[in-house]
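Each value in this text was obtained by applying a stated rule to the coordinates, not by laboratory testing. Quick caveat, the model's predicted, so the values are computed rather than measured. Cβ atoms are built from the backbone, for glycine too; each structure is taken alone.
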Structure P
Amino acid sequence: MGKAGAEYGMSLFWAVILSVIFTYILMVAYGQLTLVSGKTALFNIKTKLKGGKWLALYIMAALMIGELLALIGIMGIVAELLQEGVRLIFTGMVVNTGWIILVLVILIALILWFGRYKVFEKILTVFVILMALCFMGVFFLVSPSFSSILEGMIPNIPDSPGAFGIVAAIAGTTCSAAVFIIRSTIVVEKGWTIKNLKDEKRDAFVSVSVMLLLSGVIMAVSAGTLHLMGLKLDNTLEMINLFKPIGGDFAAFLLILGISGAGLSTMFPIVLIAPWLISDYRGKSRDIKSSMYRILFVVGLLFAFGSIFLDQSPPLLTILSMVFQAAILPAVAIPVFILMNRKDIMLKNSASPIMNIGLVIVIAFSLITAYFAIREFF
């Protein structure tokens, strides 16, 4: 969102709005499918669709690859930001990002190994809220033009290199295939049944509302600062320029804490996605302390060092991972449409006409963004 705002102002805000609407539709659909069947997403695809085994394996492999790419980019971003934070606190002291990544990897591994993720997540949630408050504060200080925000709601793709990739990345960030597959796992973990359908819909609505608010604010802040300054957010530390002119080093440090907290909290589900997906595929319960989980999250954490050895900047790696997510969205959108209309599975709770219209539009959107993603890759 920051990169989109920096390069194109608010002209791609329409992509955020559509992505959030379609995210809500797919979240509700996957939640409802899970509530009725009592089974998670990949297991339903594997057992209820012809050729579903191979489709489920493809989705599982593609999601793992996409999330590992995201892990490399996010860890690189967090390491660079913390490096800058150390420099601000200790007046010019520079710590190699490799050492920062090593310390973070050890801390995450220890927390996951001893199953204390929930406690750490609460701490990181404070950082995420702090980030949100900072961005909203800057939004009002910068006071971006509301006319430009309204203009951004009109579908338009700038005629410049990389624009299609940014649209695909926006879709991959919000309308992410991983979100919907993991959504069914969350519904099962909560112990919800079909009686909780209203709770599931309300939960999805709150989620996408916050997503739209924060995405719009971040894009607007970036459009009102970096875009006017001619910066494209190719380097992580350009983010600090959002705050330094307004609040000085202290505001910059708050931004570092906020984004680092958001990044670290994101890493937990990323390193756990492989064992989660395997459990989903096999229809087995999830045990974070099992040998499979521990081996796979340790292997996943090794990818966190990838940014040290790659020439690409962390923000670009993160954009590419989101583009990759957009490329596999049709493989997630089409199966849920078929399953939601199977009366032998859904009984009296099959998709309503309005839900079907929404799912068809989502499928069309997923095919378009997948085209944008493939075009960007090649």
Structure Q
Amino acid sequence: MLSQRWPNNFLFSFLSNHILSYPTPINLNYAWSFGSVAGICLVIQIITGIFLAMHYVPHISLAFDSVEHIMRDVNYGWLIRYCHANGASVFFVVVYLHIFRGLYYGSYMHPRGWLWASGVLIFILMMATAFMGYVLPWGQMSFWGATVITNLFSAVPIYGGLIVEWLWGGFSVDQATLNRFYSLHYLLPFIIVGVTLLHLCLLHKYGSNNPIGINTDITSVPFYPYFYVKDFFSFWVFLFGYLSLVFFAPNMLGHPDNYIPANPMVTPAHIVPEWYFLPFYAILRSIPNKLGGVLAMFGAIIVWLLLPIINISSTRSNIFKPLTSLNYWFIVSNFLILGWIGQQPVEYPFMEIGMFTTVLYFLLFLVIVPFFTIFEEN
């Protein structure tokens, strides 16, 4: 009898402790809804991706036509594909807002360093998944984007050529490459789910941060029924914006060249990745040396992992630190400029602006943040 009741009791206890009765700081604002909305985006991407996989053909001669088949012949295939393609962009919007909210309020600081690191890992996995998914339609920008990005690994000393051949599955971007990217694109979202569960476990272990950055063990209230209303409202706002994009501007964020079948003999005039890669793509292009550009591009994300070590302030939130708060808005502005530079041609004055903003990006994180931390502490 006890063995029959245990699963129900365990499930009820889990829901009660980790969702319904989860102690939530009483002063959280709507910026803390980005995490739950990002979870909804992940679910949408997995569901729509599974349905797309039922009709997609991972073959270089059929991939582009299979996407057109989904759009034209499959019942509501156009809706599923637009939800998936635009869902990736909306997902990145929400995650970027989630990350920069954490930067402003110091959510990466002790004791939440591992929580922050797991979030950065999720972001890296998202970028890998999105890149591989962008290749699957096998349009011009898909093919040449895959060619350019995978070629970056050739900059690795000694083993670079072997790494590129392994990624390609041969000596060029071809059938084996598409097979590998399709398999990994299907697999990685489930790995993201696993890391997200770890992220939630760490969140519940160390507790949520709050706008003023102080411990609020006493001034906490249960998540239900107080704060689920905020998340529910945020969900409807997100859904309105997401569906508006899907139904009224589904191709706004896509590149026109990707509606042309891949042709290895014709190089597009200007190869650009999706918008959410542009700041890092700008950093890559701004370094004259190929290996240096690759290291700088990955280093732009690694500096996020270093923030719990760099910022040793006893005060988390930038609300009480005017100089650090000003530096935060410089970081945001610089990041947006890098995104703009990433979509510009490689010519004057964009290259010069890109070099300046790349240097400034690392200075703001690695020099200005610790300097202001020490200055404002004293």
Test item: helix-only ellipticity at 222 nm (-39500 (n - 2.57) for each DSSP H run of 4 or more, over all residues; to 500) calculated as -22000, pick one of P, Q: Q
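Check the numbers for FRET efficiency 1/(1 + (r/R0)^6) of positions 55 and 207 (r between Cβ atoms, R0 = 41 Å, to 0.05) across P, Q and tell me which is largest.
Structure P gives the largest value of FRET efficiency 1/(1 + (r/R0)^6) of positions 55 and 207 (r between Cβ atoms, R0 = 41 Å, to 0.05) among P, Q.
If mean count of other Cβ atoms within 10 Å over residues 95-102 comes out at 18.6 when worked out from the coordinates, which of P, Q was used? Can you show the working numbers first?
On the way: P: 15.6; Q: 18.6.
Source structure for this number: Q.
One of P, Q was used to compute Cα extents along the principal axes in Å, and the result was 66, 62, 43. Which label is that?
Only one of P, Q returns 66, 62, 43 for Cα extents along the principal axes in Å, namely Q.
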Structure (P, Q) behind the derived value 4.6 of distance in nm of label points 7 Å out along Cα→Cβ at positions 183 and 367: Q
Highest-scoring label, criterion being relative contact order in percent (Cα under 8 Å, 6 or more apart), among P, Q: P
Per distance in nm of label points 7 Å out along Cα→Cβ at positions 223 and 255, the highest-valued of structures P, Q: Q
